[in-house]
Structure I
Amino acid sequence: MKIQNIHVFDGQNVLEGLYDVFIQNHRISKICVHDPASGGCEEEILDAAGRWLLPGLIDLHVHLTWNGKEDPAADITHSTREENMLETVSNALKYLKHGITSVRDLGSPDDAALHVGKAIEKGQIAGPRIFATGMSLIMTGGHDPFHGLSVDGPWEALKGVRTQVKKGAKVIKISATGGVYGRESGESVDDTELRQEEVDMIIDEAHRRKVPVTAHAIGEKGIRACLAAGIDCIEHGHFIQPDMARQMAEQNTALVPTLYVYRNLAQNPDIPAYARKKSLEVVQQHSKAANCACREGVLIGTGSDAGSPNTPHPSLLEEILAMEQAGFSRIDVLRAATSNAAKILGMNGKLGTVSEDAFADLLIIDGNPAEDLQALKVPYAVIADGRLYYSINQN
């Protein structure tokens, strides 16, 4: 396939001029300056007519089994395993058409997202690349018990890591603190749920198995415990302090702030009242922490927490716009949704980039996203794993 006559944001910068991009064997084989006279070519040609090409977008925090309605945790609890699996498949099918070619699922009951991810890899269904944890690791009575594997003490924590890695988890997710949504009582955002020796064991064993670890972590003490153990990534991070941000930058700990979902929870009267109340208490601090991390040079990626209350699949554009509204530059937001996200996935140079030998997961849009992020809203075409998955001309 040849995509010709196109502007390029390569995952890091906007390139000057127009380009032709060649795809072969699921990868980008060549990128060259557009030559209007090149013409005659036996391969499939997509003439972009001066549109914009960028890497497929990446959402680093989704819950494919959650339905995005007012109280998805309650719905999961009252659904059968089969119903939850069907919900997971249905939600996974929604992503590619929106130009989101990879997602990281951070908690699914009965490891549903792991199974759906394997089906996509085998070509049984068409969906984004899924980097899933399956069941997350929590303390007994901890945050998100409906998709949590309870581990108490370092040896159970060790077994929890090995159990999820054996199932095919591409990331280990822990609940280091309490949360805003999930249960009406029994947790608060500043609860430190896992003990230091449990966090230490999880991260040490996961790294021995060459699997990264990320943490649901809102309160300061819980975040500090994760940083002390060498965590790879923090989700949410509302109470990151300046010294913590510097530590994160020094030890290459990334941040996925998920700004939109908490703002949405704080403003929405339809969600459970306890979740709205707790969101209102932390939402102002959230943007300050994210901007502090950005100033200190922390690697930041985009994550929508799609599936959460009134946060349907997909909600990545809403997160992208929320980051801009919080003070991030458009170019930084675009990097967070492409090249930064790929680095957090351990796929640097393979995903999140328009460069030779990268996987051909690509998005074509009508406008320059570095001038207006709303240009991402309606894709002109989506290429997934080197194949034209969607084009507006097909409709």
Structure II
Amino acid sequence: MQKTTAVPKGFRFATAEAAIKKPGRKDLSLILSDTDAVAAGMFTKNAVKAAPVRLDLERIKSGRGRAIVINSGNANACTGVQGMKDAAEMTQLVAESLGIAEKSVYVCSTGVIGTPMPMDRVRAKLPELASAAGTASFDDVAAAIMTTDTFPKILSVRKKIGGKQVTIAGICKGAGMIAPNMATMLGFIITDTAIDRAALKAALSAAVKTSFNRITIDGDMSTNDTVLIMANGAAGNVPVKAGTPDYAVFAAAVAKLCYELAMLIVRDGEGATKLVEVIVKNAKTEAEAEKAAFAVANSMLVKTAVYGNDANWGRLICATGYSGVSVDDSKVDISLNGLMVCRNGMATGKDIEANDRLKNPTVKIIIDLKLGKGMAKVLTCDLTEGYIRINAEYRT
């Protein structure tokens, strides 16, 4: 059992191999709270939703949960009535094996769309998965949920809340088909913090808004995107309520955790060699800043220029201009990794030096519109030949 990350009290984990897409790797995972937990979730806004998303959308209305079963290799999306039956059966088998209520079990799937779930293999492994609770680590689950990811994504943080030390830990997967809302990603956050339902939901919503909803790798929104959080209260703190100092600490910690997980997703973008942070500041409003930042981050010309170490700031101001936000090009400043390449809409003559700065694996683009106080950050990556190869061969 691999274990490198601090995890909250009162949670157990398991992984198993069902050879869902191909043999030779763990592709089933379980996250189990020893006690009933407060739960909240955020889901894709794609009109085409996978069966697990539809099931979880109903169950999350209770605001409670005990377990999450996850599979990789098959999205169970566009699989009709049978797909819904398969998603429900997965939760039923886990619930029966654990002796808990079926409605307290959530299911998440990731992988190929339009292929029926191989339930003969999954069905045989779910009781084994449940009985193995406690034999794996959160790190193991982070590895088992990967698809085209090249590394597991896991982080944790500890805070003092209500005089008690609480732990918040999160994992996610995603490397392609990444764009809001949310960016194919799955994310799971667990904490031993005692917190009421309204506060947990508010903290997650705020965190997702500035993290997973502000990343884009290829502009494609998945059918399966899900972020779930469970808080079991095992730390023994006085329950956190919205509007209190403890809530501010908790919400800030969740927001930071989600942003750093989002950065890991983008850094692992399919074929990517660089993490790119696009910051638009002093727009008329935050909404306009976000819109402009996404226009830049989704531009194929911008992404390929970053890959080629070409400080072609004309592509940046062009994307800002067509984004539909208020722009006065005579006021626009643009910097690349701290070097001003455009001042008041004109070249500064430092493109050659800027080309060299683009060789850094992390690129920060700052666009100052000088029209207001709105600011937004969007994370993206460069576009390489590797992205084409990975996606051309995804089903083969």
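Name the one structure among I, II that FRET efficiency 1/(1 + (r/R0)^6) of positions 12 and 204 (r between Cβ atoms, R0 = 25 Å, to 0.05) of 0.15 was derived from. Attributed to the structure labelled I. For the structures shown (I, II), mean count of other Cβ atoms within 10 Å over residues 236-243 is largest in I.
Computed over structures I, II, FRET efficiency 1/(1 + (r/R0)^6) of positions 44 and 84 (r between Cβ atoms, R0 = 25 Å, to 0.05) reaches its largest value in II. Here FRET efficiency 1/(1 + (r/R0)^6) of positions 116 and 340 (r between Cβ atoms, R0 = 41 Å, to 0.05) has been calculated and equals 0.95, so which of I, II was it run on? Of the options listed, only I reproduces it. Could you figure out which one of I, II the value 11.8 for mean projected area of the Cα convex hull in nm², for residues 52-243 alone was computed from? Traced to structure I. I, II: which one has distance in nm of label points 7 Å out along Cα→Cβ at positions 156 and 300, as calculated, at 4.3? Structure of origin is II.
Comparing mean count of other Cβ atoms within 10 Å over residues 28-35 across structures I, II, the highest figure is found for II.
Here, each number is a calculation from the coordinates, and none is a lab measurement. The shown structure was predicted, so the numbers you read here are calculated from the model rather than taken from an experiment. Cβ atoms are built from the backbone, for glycine too; each structure is taken alone.
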